[in-house]
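In the part that follows, the structures are each spelled out as structure tokens.
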Structure I
Amino acid sequence: MDQRQELIKWIYNFLKKNGFIVSEPDLYGLVTFDLICRREDERYILKILYNVNTFSKIGVVPLIKMSALTNSKAIIIGEKAGNSKLERGVLYFRHGVPILSFESFKDYINGESPFIYSAPGGFYVAINGQKMRMLREKNNYSIGYISQKLGVSRRSVSLYESGSSATIDIYLKLESILKGDISRNVNVSITEEPSMPVNVGNDFINEVLNMMNNIGYVSEYISRNPFDGLSYNSDSHLMIGTFNSINENTNRIISIKKISEVLEDTPILINMENCGKQNIYGCRIISIRDLRKIYDIDSFNELLEK
């Protein structure tokens, strides 16, 4: 077992022990993510890479789409960035996606959010400006006095009190001067929102998703996944898989079913031909011919019930 596969197993076991419902760690060559999990209102989509520098920009859009449409946090978990080990308690980013080491992720799940993050120029601490101002006034220190002790401008001190971050060395000096913890937790969330492209699936996928839109669902194509899209309205969330032949894609169908169970979505398989089956592995099957006859949600629900 290589280092990445071993890391996936460790994370899978950790999540199971901590009460999460988790997709199986082997989803037959899934690319966008490696694990998806849920615990009550918490949902995470995890991309696991031993070396996080191997995360390419091509995987960003489907990962962000999945995160937005399923109300889940997307996080990359790794151990190294190039030749450097990821530090515990530090939040990193790549292409706008948050990155944590496994140890940092365990801390985060256990309620300890990071307050240090990596950015060009080094490590930074997020400052609780309101608490900083309160401690400064409690100690009867002026902004000028703080700026002089730090060796920075008065404007910099004002920015810290407005919530700007500081380098670690400046933060440690501030903490010593004010005699208190003035850090705040960093938001572990996507920082860049790339433009979402229109559907770019093949003709069959696009036809299916357009028909779902016409029925009354909002449908989104998601690349590099075992399913092809998500369709949703105020009442239901559907996970859509399109197939030229149901009988030739057993592993892919199992993957769709496992992911839908974690997300509590309804898996729907749209088949190019009429296969004579109503469901497979608990996934409902509809032929494209039958779907073309449907014009509203009520008719669609009737078809599912049949």
Structure II
Amino acid sequence: MAQTMPKRRLEKIGLSVTGACVALVTLVVVALILMVAGKGLSAFFKDGVNPLEFFAGTKWDLQNTNENGMPYVGALPLIVTSSAVMVLSTLLALPIAVGSAIFAVEIKPEFGRRVFQPMVELLVGIPSVVFGLIGFHVVVGFMKTVLGSPTGLGILPGSIVLAVMILPTITTFSIDALRAVPASYRQGSLALGCTRWQTIWHVVLHAAKSSLITATILGMTRAFGETLAVRMVIGGIEVMPTGLLDSASTITTTLTTSMAVYADGSPQSDILWSLGLLLMGMSLVFILIIHFVGRKGATERG
């Protein structure tokens, strides 16, 4: 009995410590959501901002006011630009990421495991400001000299920089997704007379479909929330874009450039908090989609 008491006490201590960690994380998440929601909703309930004007208006100007004495709070240009940059960067990065993952897992697995995947994972640790600097000097310069853009800034340069940034994320998760497909699936397909490429296309990719979708959504989530690198190459002008080479501004770039300008508690500050609430809401939507896809994939495998 004397020997079992320390073990039981240790189990209780371990349970208390881990339980406290869970409680702390839960408290931080709930406090963060409540704080952003309280600040963001105050623009509509305290300052009287029209939600329809906020989501559908096309003019964003917090420095000047309209006939009602309120700033111009049309966030639609910011929403459109953020969505356009996210979608375009994903379309650029996804084929390269999946193709690289197929090569690293199915064609040259030894090269993929020893050389390619460690090299890709190194890109994850590069700070976003480095991508922004490279994008400003290389991509923006290319847009000016080759495509004839006056400034070289715009949605297309921002999407190219973001595509490079999210490429390691999508590639790494795609490699893990393809490696998780059981070898028996490949062996069964080859035994039925399918070629290697037929096996990859019809069997391996189909079996890893839910995990590949999750990898894509994770890349989209990072693209939607990226700030510094995009700010350096997109132009930072808060207007509705009409082309890929037009200077524009995303939700995150507007937040970073405007939040320190206005006093806390002012209508402008509350409106910026509403943008933060919108950004957090979109992130939660992406997380819910990931969980839904994961459950659906588990059901299909089961």
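We did not get these values from a lab; they are worked out from the coordinates using the rules stated. Note that this is a predicted model, so its numbers are computed, not measured. Cβ atoms are built from the backbone, for glycine too; each structure is taken alone.
Work out distance in nm of label points 7 Å out along Cα→Cβ at positions 84 and 124 for each of structures I, II, then name the structure with the largest result.
Across I, II, distance in nm of label points 7 Å out along Cα→Cβ at positions 84 and 124 peaks for II.
From which structure (I, II) was semi-axes √(5λ) of the Cα gyration tensor in Å, for residues 148-251 alone calculated, if the value obtained is 54, 15, 13?
Going through each structure in turn, the value belongs to I.
While we're on this one: Work out relative contact order in percent (Cα under 8 Å, 6 or more apart) for each of structures I, II, then name the structure with the largest result. Don't jump to the answer; show the numbers that get you there.
Numbers: I: 13; II: 24.
Evaluating relative contact order in percent (Cα under 8 Å, 6 or more apart) on every structure, the highest lands on II.
Work out which structure the value -10500 belongs to, where helix-only ellipticity at 222 nm (-39500 (n - 2.57) for each DSSP H run of 4 or more, over all residues; to 500) was derived from one of I, II. Write down the numbers at each step before the final one.
On the way: I: -10500; II: -22000.
So the calculation was done on I.
OK, next. Quick check for you: by distance in nm of label points 7 Å out along Cα→Cβ at positions 188 and 260, which of I, II is greatest? All intermediate terms of the calculation are to be shown ahead of the outcome.
On the way: I: 3.0; II: 5.9.
Evaluating distance in nm of label points 7 Å out along Cα→Cβ at positions 188 and 260 on every structure, the highest lands on II.
Right, next: If you rank structures I, II by volume of the Cα convex hull per residue in Å³, which sits at the top with the largest value?
II
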